[in-house]
1. As an exercise: relative contact order in percent (Cα under 8 Å, 6 or more apart), calculated from one structure in I, II, equals 23. Which structure is it?
2. As an exercise: helix-only ellipticity at 222 nm (-39500 (n - 2.57) for each DSSP H run of 4 or more, over all residues; to 500), calculated from one structure in I, II, equals -22000. Which structure is it?
3. Looking at FRET efficiency 1/(1 + (r/R0)^6) of positions 10 and 74 (r between Cβ atoms, R0 = 25 Å, to 0.05), point out which structure of I, II has the largest value.
4. Quick check on the output: 50, 43, 27 is Cα extents along the principal axes in Å, derived from one of I, II. Which one produced it?
Structure I
Amino acid sequence: MGEYRKPNFDAYDEKIAEVMMRMNNEAVDGLPAYLGARLEKFGPGRLTASMDVRDDLVTIMGAIHGGVMAGFVDHVLGCVLYPLMKRGQWAATTEFKLNYLAAVKEGSLVAESSVLSLGRRSAVVRVDVTNGERLVCTAQGTLLISDPPKAK
């Protein structure tokens, strides 16, 4: 089996990262806005994001619903790629697997997203989520990288 080679992040665009953070944190709507997901820090192939655990996200069993975690993870899976892709391209999750490691009842979640593999048409991303000092979820996903539609 061949040796693992870290992806090349030479195409990392700091300006795209800044725009992504500003748009996500100030103007985004939909599920990321509902969850309160905030993009905190970008780096080449890396992203840190956070969200607060609110009472309305906690089930009657006293912990956040797995779908809350899945939505948060799915958001950061894709966002980490945008500063690495060509302008106009977009990323779509094709699959991801989550391992829920501990119940989350309060506080905040911090997701650390890392690009493991980046090709022309797909990427593999890992996300580790902590609640305080505890690792509460780990995930890995595959994303399709698509070019913008060609003008007719």
Structure II
Amino acid sequence: MQYRIDIQKTEPKAYELMLALENYLQTSNLSKTHLELIKIRASQINGCAFCIDMHTKDAIKYGETTQRIFLLNAWKEATVFSEEEKVLLAMTEQITLISTNGLSDETYAQAEQFFDKHYIAQIIMAITTINAWNRIAVSCNKTV
């Protein structure tokens, strides 16, 4: 598979603005665990090998276990994720697969039990941002 286009070089202003979103997320209140779970799960759904590779390495660097990473595809049945993390992962799936039904009222209400409105907004921005990165990487044939 040939790398198609380097967005960073071709459209540096657009790339710079994507990086600004990423930099915002790094300074947000999102825990590193939450942020990496979002990034890995969305990237799995979107089939972005480049991002899965990057974010599993980052997650391990921040203390995530390989067992939990291996079980992300089966998070609903896995006992290694807290209820809070399961809500986070449900949000990730529903927002990533927005054309299916989008973020359900039920999942949003569950999120409100664990997170304040600022944290929920940051979760949504994290999911939106990784989905944009996935689309850029996959569209450009960026590989591992």
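1. Structure I accounts for this read-out.
2. Only structure II yields this read-out.
3. Details: I: 0.40; II: 0.05.
Top value of FRET efficiency 1/(1 + (r/R0)^6) of positions 10 and 74 (r between Cβ atoms, R0 = 25 Å, to 0.05) goes to structure I.
4. I
Read the figures in this text as sums done on the coordinates, not as results from a lab. Worth saying up front: this structure is predicted, and the values here are computed from it rather than measured. Cβ atoms are built from the backbone, for glycine too; each structure is taken alone.
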